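Just so you know, all these numbers are worked out from the coordinates, no wet-lab data involved. Not measured: the values here are computed from a predicted model. Cβ atoms are built from the backbone, for glycine too; each structure is taken alone.
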Structure P
Amino acid sequence: MPETNETKKRFGAKQLAFSAVSVAIAFVLSYVKLYHMPWGGSVTLLSMFFASLPGWFFGPVTGLCSAFIYGILQMIQGAYYVHPVQICMDYLFAFTALGVTGFFYKKKHGLLIGYTIGAILRGVFHAIGGYIFYMDYMPEDFPKSLAAVYPIVYNYAYILPEMILTIVIVIIPAVNKALSYVKRMATE
């Protein structure tokens, strides 16, 4: 493939370095669990946020690719395997969804909007996997009339607290200013 100014700008060493560091930080922070759910899933210290940063820095292609790599790392970290479709839902699709932040990289408040949508989509993929593979794990005391929402309740019980914690931290003016500075460094 001939090298043009556009490909140099899109896939340069700086972009690769910032994306790799962001995914590495996300992976390390995924071990810092503030709360762990009994059948998988944790509230971590901003790991979803760092997995979504490459998208905000560089756009959807880099964001989705970086988040996909993060999903593979999560799978290597300790996948619970039931079926290939479950692996796709719980690891590949769910974590790749964090890369949708890239679709908002040029928008005002794009980081918060993209991150929120990515986190919600992550929960959607986990819930779909829950409907297909994990309904047997529903607690006996969970109301049978609400059985249809069990995978949604279970998965968002750890995704929403981390999402809210992240949003609260990101809207702190000093943090927001620092993130804007890092984005400028990454993209100039």
Structure Q
Amino acid sequence: MFGIGLALAFLFIAATQYPGGSQHDEMSVGFSWRHNYLSNLLNPVAVNGSENPAYPWAVGGVGCLCASAALVFVRLAAKIPQKSAANIIRYAGVGAMLASLLVATPLHDVAVRISGPLLMLALFYATVFIFKTKLHWLKALSVLYLATLYGTALIYFTSTGLAYLPIVQKLNLLVAIAWLLAVEYCTDEAGFGA
């Protein structure tokens, strides 16, 4: 919880420091939660061409978020009784988070192409085991997370509805954080039949 809280604090500070520019308006001032991508915070130069003081804060936020999520995947895998599935959750989840660290580099698109499928794989396997628990609300949250993740990927990879991607991206982030916290604090080995 501390790592995710720190990540969110860094990202909010970054948003307040962003000088401006978005896909909607290159000359806009500041960060628009509706029009800017989170990755706009992760560039040394803002969309409007100004030096981006948000960059170090955003990198710190992404680093904390990725480290926290990787830890959740490792700890979730330890609760799964089937070791082959646990390994997929562990290694695909950690691999997705390691690849996600590259979004703050010129390898952004490569990072998305690697981290996205790995995260989908880890989340799919986790959801299969969550469906074996009695946590019905977590089942619904897992389906919502899968839906927002796949929806985000669909928009990103097909360039269909790009105007909505900044909003969908932030919705996906909120659902992901809720899912990570729920899996960390509301599940145990017994619930998965271990």
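Can you spot which of P, Q the value -20500 was calculated from, given it is helix-only ellipticity at 222 nm (-39500 (n - 2.57) for each DSSP H run of 4 or more, over all residues; to 500)? Structure P accounts for this read-out. Computing distance in nm of label points 7 Å out along Cα→Cβ at positions 53 and 117 across structures P, Q gives 2.2 for structure P.
Structures compared: P, Q; top value of FRET efficiency 1/(1 + (r/R0)^6) of positions 133 and 173 (r between Cβ atoms, R0 = 25 Å, to 0.05), i.e. the largest, recorded for Q.
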